[in-house]
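In what follows, structures are represented as structure tokens.
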Structure 1
Amino acid sequence: MSKLNVQLNSQLIQRFHDIIKRSSEVILDKENQITNTVVCMIARGHLLIEDEPGVGKTTLAQTIAKLTGLQQSRIQFTNDLLPADIIGHMVFNQDKHEFYFKEGPLFSELVLADELNRANPKTQSALLQAMEESSVTVDRKTYSLAENFFLIATQNPKMQIGTYALPESQVDRFLMSIHLDYISKDSEVKLLLGDNPRKLIDGLKPIIGKNDLLEAYKESQSVHLDSKLAEFIADLLQVTRTHQDQFQTLSTRAGLALVQTSKARAFINGHDYVAPDDLLLSLKPVLAHRLADQQGLPFGEQKVEELLQLVQIPQ
């Protein structure tokens, strides 16, 4: 693959590796998932986590928030939650005799949307503009969200009672997805005998600042993508469109997501160009939820494997 002579900030890259290392001390056996979370954040995307309750989804979000110094909020999605509970609403000021906008919990930097698929579709749709444009519109006036706005949403498996399917338009707005699964027995024993994870999180200090995230995104997007890899990505998209009996079709947004994610992964790997492995490691996190067809991430990951049987990545 051809390269460009791009000078990357090695000290900044090391700090992101330190985040992964410190997070792995709190969340055991999950270095790969933590790395994907960091990649998603560098790429300025949003993350979907699908898993059973109690496997560490909230702990992961809180840990990342602490180590990046981002202001965090948590929204517990339920079937009676309203869009205004997320975005905010207009309030009448008695003294000034006028309405003003009172911001909701979405106006934070790292927002945890917990059990997103327990809310009805109308409430879920309150996130669409925020995820796409980093802004919301209320009473025909648009309000910008935080510069480093990063949404981590969790969803429960669809067979659980009280869940609603996420519409394809919303699924496609998540840059990446992961599932945590249960930790090994040895790690579980270590966790049971050790400090409470909440206590460990309280002791964490920021490793990077807000400007570091902006710089990392800027540097990652200067990473070179070879035309052969761009053609491979386009082939992936085309195959899903010509085999609609086998795959959910992938949008152009999915292709751009692969580019963003692969560049961010190349950045933390210290590459000034996207290597084939940077792209390969990004395929399942970027495509699985898009190909899952409401069947869950393991099903979507299997579909990615099937897709790779039809399109070979260039070396």
Structure 2
Amino acid sequence: MTTHEVYSYGVVSHSTLYGIQGTFPAPEGYAEIDDVRRMTGGEATNSSIVLSRLGAKVKLDGNWLGDDDNGKCTKALLTDFGIDTDRLPLKNGIKTVREVVFAAEDTRTIFGTYVHLLEDRAWNMPNEDDIHQASVVCLDPFFAEPALQVARIAFEADVPIITVDCAYDDPLLQHVSAIVVAESFLHERYGGEDLRAVFEKYLAATSGLVIFSFGDKPVWYARSGEAVKESQPFRIEAVDTTGGGDSFRAGIAYGFLKGWDDDEMVQFAAAVAAINCTRFPGVTESPGYDEVRDFMSTAAKAPCDD
């Protein structure tokens, strides 16, 4: 019997989130801390929580957790959200990945201990049976080799794969059903290039749905051979943008799970991300399905730029 609908693979970390009052301080400046929360980090992990809050059954796989306070806290938090963590046992001698996030209005700054994961190769290889049992795969490309293996297995099994933030020449794109590329990744990887031309290169690399997200600016999306569409974001007062991109990706994955068309998926994903950005912390306080639909029916869209 299938026990999960979504197989989610990627980085799993412990996170401490600090809510900063007002704007982030300049060097040697000062700001008040409004709130502190212990939560999770990692794209696949945060998307898993949002998907679970929407009502999906999720199994999470990825890097190892240490048998330390951070690892125990992370596993307990994920389990409390109803996420299957059987693939994430606590291991002696392993240091749980940690991050510290400072969130201030519409920005965030992250400090972490992620590099040693790549050096130590401290992750599970993907489980083929778990992938075959899933209806959707939510894939973090951070671990390149196992991520590509997940994509190949899922592609051969005709299981949709939704991923984020990888280059247009990454072989992963040959297998995915959708990729969501954040503005921060685009500026880091393709700064100074014509983003319309970059978008066309993504379309040429995959038969899946390509989405470029730009925060409070219009989302671009299309498939190969289609004209690029734009979707206006919902108008909100942002409180915490941490996990906004992960929430958007979760909305896309949920849309594939439900068999929606591209327009409906993008609208739904934008609504999930918008709601989460109005809360602290947005991921762990993310909405259920009914709340998202209510929001979509009443919330205002940002005006189009002239």
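Remarks
- Given 1.00 for FRET efficiency 1/(1 + (r/R0)^6) of positions 31 and 239 (r between Cβ atoms, R0 = 30 Å, to 0.05), calculated: source structure among 1, 2: 2
- Taking distance in nm of label points 7 Å out along Cα→Cβ at positions 111 and 279 as the measure, the highest value among 1, 2 is held by 1.
- If volume of the Cα convex hull per residue in Å³ is computed and equals 157, the structure in 1, 2: 1
- Ranking 1, 2 by mean count of other Cβ atoms within 10 Å over residues 95-102, the structure that comes out highest: 2
- Label whose coordinates, when relative contact order in percent (Cα under 8 Å, 6 or more apart) is calculated, return 24 (choices 1, 2): 1
- Of the structures 1, 2, the one that -14000 was derived from, the read-out being helix-only ellipticity at 222 nm (-39500 (n - 2.57) for each DSSP H run of 4 or more, over all residues; to 500): 1
- Mean count of other Cβ atoms within 10 Å over residues 23-30 - structure with the largest value, from 1, 2: 1
Each reported figure results from applying straightforward, stated rules to the coordinates on display, with no laboratory input. Note that the structure is a prediction, hence the values are computed from the model and not measured. Cβ atoms are built from the backbone, for glycine too; each structure is taken alone.
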